[in-house]
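So, here's a batch of structures to check.
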Structure 1
Amino acid sequence: MSRTWRTAMLVWAVGMASWGVAEPMRAQDVTIPEYEPRSTLVAPENPVARARFPFVDVHGHQRARSMSPADVDRLVAEMDELNMAVMVNLSGGSGTALAEGLAKMAGRHPGRFVFFANTRFEGVGETGWGDRAAARLAEDVAAGAVGLKIFKGLGMSYRDTDGERIPVNDPRLAPLWDKAGELGVPVLIHSADPAEFWQPHDRFNERWLELRLRPRRIRPPGDYPPFEQIIQEQHDLFRAHPGTNFIAAHLGWLGNDLARLGTLLDEMPNMYVGLGAVVYELGRQPRFAREWLVQYQDRVLMGKDSYNQEEFHTYFRVFETADDYFDYYRRYHAFWQMYGLDLPDEVLRKIYYENALKIVPGIDPALFAEGGSEG
């Protein structure tokens with residue numbers, strides 16, 4: 001390139017910069033993780049910071065043993081602001097841990113917290129493991145637990161004494177599920193992860209951004225069983241134990257296919273679903289999701305998963321308003337906007353607390369007097 005031509009290009013670039021052109025051109029190099037468009041839509045906005053009716057958060061996690069009295073008091077004050085009447089702590093543990101956690105939280109604020117026990121799966125394959133696990137559950141329920149929470153390691157990473165994966169529907173675990181049914185306590189079970197975690201991490205994956213930011217969530221072929229295998233094992237478990245109520249966490253990871261989920265609920269009356277961390281699925285399909293929730297209003301339970309007070313506001317806005325095109329609280333979960341479902345009050349009451357009262361023992365109905373007073 002000649003000196004004259006380089007000089008001309010430099011003059012052009014300086015001129016473009018003076019007119020504000022160079023900066024927009026550089027902005028075209030923005031990456032997808034950096035891209036944060038600001039909507040120009042002008043539409044009615046009805047943010048909701050307090051639920052219309054008192055509700056049960058059936059999917060809470062608190063490290064009760066490490067909480068101070070001030071921590072518990074602060075949490076209850078935030079619950080009051082949200083109109084959360086009861087939090088279900090799914091990280092209840094077992095034995096001494098369960099007893100200490102209950103004393104710190106439920107003992108300090110009676111009625112506001114109920115605990116689900118947890119089971120450790122070490123030793124599966126030893127003679128009598130199922131009977132011993134069932135006996136421990138019975139002891140935990142006698143100590144105050146009102147349910148059993150199963151973490152996603154079952155079916156994915158937990159191994160038996162031979163080093164083999166423990167399927168969700170492993171018959172050696174049957175005494176545990178039967179004991180829950182006998183005791184009248186539900187089993188809230190998280191199986192697998194979003195199906196997109198198993199799909200190729202490419203431009204067609206709608207959770208590409210999440211997997212880009214958190215690559216440990218990618219489920220490479222060979223490292224984990226296929227998504228459909230784990231989910232089918234969960235459903236086979238439900239079918240094999242009709243006398244036990246199961247709550248499939250996260251809409252059973254089928255919030256993107258509500259018709260399929262509805263078919264399963266029609267087939268299995270002992271299957272319920274929780275809403276923890278999946279309101280983004282409902283908020284992107286407001287018309288069908290509203291219709292679906294009205295149809296299955298007796299089988300869905302309110303829940304949030306990881307606790308953050310402000311994130312509940314998105315749940316309330318999705319369920320209680322008819323707002324258009326508003327932000328989800330985590331951009332990497334949902335690379336799309338939310339819409340309000342404007343659910344009828346009778347459906348809100350079912351989802352917020354009535355279904356929990358029906359299947360989770362130990363929740364005080366007096367906290368929801370007169371069908372749920374408006375906050």
Structure 2
Amino acid sequence: MSDQRGLSVHALEVTFGRNHLLRGIDLDVARGETLVLFGPSGVGKTVLLRAVAGLEPAARGQIIIDGRDVTTRGPDARGLGMAFQNFALYPHMSARDNIASPLVARGVAREERERRVGAVADLLRIAHVLGHAPRELSNGQKQRTALARALIGAPGVLLLDDPLRNVDAKLRYEMRLELPRLLRNAGAATLYVTQDYREAMALGDRVAILLDGTIAQLAAPEDIYDRPASRAVARLFGDPPINLLACRPTDGAGGVQVTAAGLRRVLTADRGAIGRECLLGLRPDAIDVHAQPRPGAAPAELVATTPLHERLVVLLRSAGGEEVVASVLGAVPAPGSQVWFSAETAHAALFDAASGARIAAAAPIMEAA
């Protein structure tokens with residue numbers, strides 16, 4: 001990608017002592033694209049951003065921005081915009097001066113600075129607090145001020161380190177709706193860190209899952225949700241987490257037959273899965289609960305329910321004792337009731353129990369055992 005506009009990261013490694021925080025990271029982010037870096041706390045997401053920014057002295061590898069190799073250059077020479085979860089605003093400056101500080105450093109004329117500050121403040125709806133000091137701003141206003149400072153210099157690369165983590169739930173929801181438009185308009189290659197899978201799905205053109213110092217999967221958000229590359233990725237992307245039901249596939253008519261929690265499934269899967277210990281993955285929102293028996297449904301006891309947003313999370317116990325979680329719309333029978341459950345076939349996956357790698361293919365057929 002050295003001849004294209006955007007960000008390229010090649011063979012990036014960060015080691016502290018004997019600990020390899022990042023190993024062989026390769027990423028390409030085009031101008032106008034938002035690549036979300038997603039993973040649990042402590043896997044090295046912020047370290048990766050710091051390495052791209054030139055702030056991580058332990059980093060090795062190559063960083064290319066808009067076709068320029070900037071590996072040995074400092075942060076000021078990389079054409080970056082950065083916003084972090086702790087805002088990092090200068091406490092002695094007004095919001096206006098904080099936003100304008102990158103332009104001041106570059107020697108932009110005062111009149112042009114004022115024009116750009118006004119334009120970005122209007123865009124982020126903070127024009128009315130430009131004269132305020134950071135201590136006088138709400139967390140939401142601080143977040144928008146930090147984002148305005150990152151955007152104002154029209155950077156080639158924009159690094160955003162979980163910028164919505166410290167704002168209230170209402171503003172976080174609103175910004176998930178607004179940020180995609182803002183980032184597209186900015187035209188930068190955006191690398192956005194979060195550990196919230198909903199945020200990753202809402203904001204990312206693509207999502208890179210960081211686990212154990214490597215990229216475990218890089219794909220469009222819907223591909224990661226529907227076709228996770230491994231059991232570990234599947235468990236990270238979803239709330240409630242995916243059901244993982246033990247099974248041992250057998251040879252069946254039309255494909256590989258899987259029976260788990262009372263449900264029988266025929267998969268067009270690798271026949272090498274036959275006889276191996278596997279896990280059948282079923283998303284809770286792909287499971288339906290029925291008060292009466294029906295074809296393709298398996299019996300279970302409804303153990304408990306709890307509301308989650310507009311859905312109801314239901315804990316089931318199958319006839320064989322396996323626990324299954326469903327996420328449904330509408331009412332269900334009372335806890336303690338006999339029910340039946342079925343599952344949509346589109347989101348099913350088969351994982352090898354030992355390695356955790358996905359081995360299932362598409363187009364399964366479900367019926368009761």
Of structures 1, 2, which gives 4.5 when distance in nm of label points 7 Å out along Cα→Cβ at positions 124 and 260 is computed from the coordinates? 2
Quick check on the output: 19 is relative contact order in percent (Cα under 8 Å, 6 or more apart), derived from one of 1, 2. Which one produced it? 1
To which of 1, 2 does the computed value 2.4 (distance in nm of label points 7 Å out along Cα→Cβ at positions 228 and 268) belong? 2
Computed 15.0 for mean count of other Cβ atoms within 10 Å over residues 196-203 - originating structure among 1, 2: 1
Given a value of -7000 for helix-only ellipticity at 222 nm (-39500 (n - 2.57) for each DSSP H run of 4 or more, over all residues; to 500), point me to the structure among 1, 2 it was derived from. 2
Which structure, out of 1, 2, was FRET efficiency 1/(1 + (r/R0)^6) of positions 180 and 252 (r between Cβ atoms, R0 = 30 Å, to 0.05) derived from, given a value of 0.95? 1
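Computed from the coordinates by the stated procedures, all read-outs in this text should not be read as laboratory data. For clarity, every value in this text was computed on a predicted model and none was experimentally measured. Cβ atoms are built from the backbone, for glycine too; each structure is taken alone.
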